[in-house]
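A.B. asks: Multiple structures are listed underneath, in structure tokens.
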Structure 1
Amino acid sequence: EKLQSYYMDLDLFKYFTKTQYLYNGLASKFFGENGANISDEDVQEYVDTNDYMTAKHILFKTTDDSGTALSDDEKAAKKQQAEQVAAQVKAVTDPEKRVELFDQLMEQYNEDTGESSYPHGYCFTSGTMVTEFEDACKALDTYEVSGVVESKHGYHVILRMPTQGDDLVMSSDGSQQTLRMLVAQEQLGSLLTGWVDEADISWEPKFSSIDYAAVFTPKESFWKRLDVFDWFEK
């Protein structure tokens, strides 16, 4: 039933799985495991082209766990805490010590539970975060800390971090990919496109027998009847 909800049968699922396995194998062969052979220069070019940035933050929520807004007095207390934290971090000028202090204060105050999955901070591109957060990040230099930034989530104190190849990139589907992996995928895509352009392609007569409408009506052994795997293995 789960496969049918994606307009697949078991044979088609196996084909896609096999294709993904081969794709990942090619990526590892050309660019190393998880893009390890991608240069820092290529990463930086990708970062600049796609407007990526990385930042840590400490969130003081202005709603409770049910989403109900806190009282004005409670919000004022949260804002005062945020102001004190921002001032404390700004007082440290050494970048390494500033990051160390910020991490300690994150453990103490941060109410963003999702940030723990991104140890170097959130790595994101334009349009990913709320506007107030993104605009504040863009205004900061590396290792600079913001004042109190207010958004619908609460009060943020933001520390801009250097964007690096091993940063985990935020994604809507929950996938865990680093910038280096994204660059490897882009470069592999360019290679594949080049190979297709250079390939001597011939039409397989069996393609004419495909009922394309049936692709979206999964039936047992549909793809096996068409010998799809034989075509691709040849």
Structure 2
Amino acid sequence: MRQFYSPDFTQIDGETAHHIINVLKHGVNDVINVFDGEGTSGSTEITEINPCPPLVKLRLLQKEKHPPQDFKIHIFQAVIKPRAMGLCLEKCTELGVSRFTPIRCERSFRQKISRRHLEKIMISACEQTGIKYLPSLDETINFLISIKDWKKEKTPGYILSCGETPFFLRGGVSSVSIFTGPEGGFTDRELEEARKVGLIAVSVGDNVLRSETASIAAAAIC
């Protein structure tokens, strides 16, 4: 059964409520599964429905705490066009990525991205797949700052670049960080700075991939 996002297990509003009421045709006394994005899910009973503005009120029947992921993936994703950025976060969420950090590179798309829109995409992906932990989404930072932040994490780190050694993970690691560049890739200067701090340059295939495809492929390999 599909789950729905409700941080406090008491109500659901907005587009999700509209979907529950008008598409799935749920009514009062129906039981639906919800999750809070922090590892807790529960069964709830619909106690009240308001069609306009859409609002579904809930009564918690039972809840369950789920263990966190054993393996954590942190994607440092260069800012790309909004539609591609949304696709990247959607599919990477479905594949189990636990954290996203948007980064601005020398060749990054310059338009400001909507954080709220990206959060809604990640929530929808969790609802569809049954994932109980909503990935964290950091504020956008400069690439040079991001590689310094990564160094403090002390996790294995890889930067995607065409023509490098194929990407694979050695056993025995519990987390990994992956840097994906914009359309056109990282500049030579950025790759040089990345290597200086210890990032390993790798590729995810022989073909030149779109930025969003590269992140999705790397997450799938993990």
Structure 3
Amino acid sequence: MKSSSCLITKTEYNRGLVRDIALQDPRLREALEELGIDTCCGGGRKIKSALKETGITLEELEAQLEAALNSTDAPPMIDWNKKTDRELIDFLVNVHHASLHRQLPEFDRWFVRALKVHADHIGELLPVYKLFTALRTELEPHLLKEEMMVFPAILNRRPPEEMKSVLKELEAEHAGAGDTLRKLNALTDGYKTPEFACPTVEMLYDGLMRLESALHDHIYLENNILFPRAVAKK
């Protein structure tokens, strides 16, 4: 990323992809997410299209990116683009997957408790539960497929031609999960709890917000770093 006042050239603006910015520095990816620009499933979109969809001007984007690079307050961030496949996969399995395997069943218990108290006066609660159930139904076999088939194949350096179709399938599943997350976010108005809601609902909505953030990170690492490497290897 350039350090001058013009961070993005005209060519980059017209032809560059969101991931081209995000992969340069973890701070830039975080800045894009704060602006509402999807860097996980949407990493392959053109910068120009992403700005048009979010209503953000090029000048606003550049200001946010420059501020992110110049900030001295942010804690150190891992640049996964510089890590090995083994390091990245270990992180995905031992942190992201382990957390999901533990938390997804917990959400069901929270929903049952919340619905017993608030089903009649928090209108979106049951539709939110149905969306979450659909998400969980998609995620659990997806995680197992990655752990048992895809990650070992990547580490064993399977030929790119063997990997392309299964990785496209996983990316399509990522897109489906991303769509469900957007619906959950919209239905809960950004996971805002009503003032009269009990602590269980507050814990539930906070958990869903954290789940969305974690899945965005997970999908970003796979779609934009791990999977492209797997199909680029000779």
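Each value in this text was obtained by applying a stated rule to the coordinates, not by laboratory testing. These numbers were taken from a predicted model, which means no experiment stands behind them. Cβ atoms are built from the backbone, for glycine too; each structure is taken alone.
A.B. asks: By the measure distance in nm of label points 7 Å out along Cα→Cβ at positions 62 and 86, tell me the structure among 1, 2, 3 with the highest figure.
C.D. replies: Max of distance in nm of label points 7 Å out along Cα→Cβ at positions 62 and 86: 3.
A.B. asks: Continuing with this model, one more query. Thinking of 1, 2, 3, which structure, once relative contact order in percent (Cα under 8 Å, 6 or more apart) is computed, gives back 25?
C.D. replies: Derived from the structure labelled 3.
A.B. asks: Any idea which of 1, 2, 3 comes out highest on distance in nm of label points 7 Å out along Cα→Cβ at positions 54 and 102?
C.D. replies: 3
A.B. asks: Could I ask something else about it? With helix-only ellipticity at 222 nm (-39500 (n - 2.57) for each DSSP H run of 4 or more, over all residues; to 500) derived from the coordinates and found to be -14500, which of 1, 2, 3 does the value describe?
C.D. replies: Here the read-out was taken from 1.
A.B. asks: As an exercise: distance in nm of label points 7 Å out along Cα→Cβ at positions 46 and 118, calculated from one structure in 1, 2, 3, equals 3.3. Which structure is it?
C.D. replies: It was calculated from structure 2.
A.B. asks: With Rg/Rh (Cα atoms, Kirkwood Rh) as the yardstick, tell me which of 1, 2, 3 scores highest.
C.D. replies: Largest one: structure 1.
A.B. asks: Starting from the value 4.7: which structure in 1, 2, 3 was distance in nm of label points 7 Å out along Cα→Cβ at positions 30 and 166 calculated from?
C.D. replies: Among 1, 2, 3, the structure yielding 4.7 for distance in nm of label points 7 Å out along Cα→Cβ at positions 30 and 166 is 2.
A.B. asks: If mean count of other Cβ atoms within 10 Å over residues 22-29 computes to 11.0, which of 1, 2, 3 did it come from?
C.D. replies: Structure of origin is 2.
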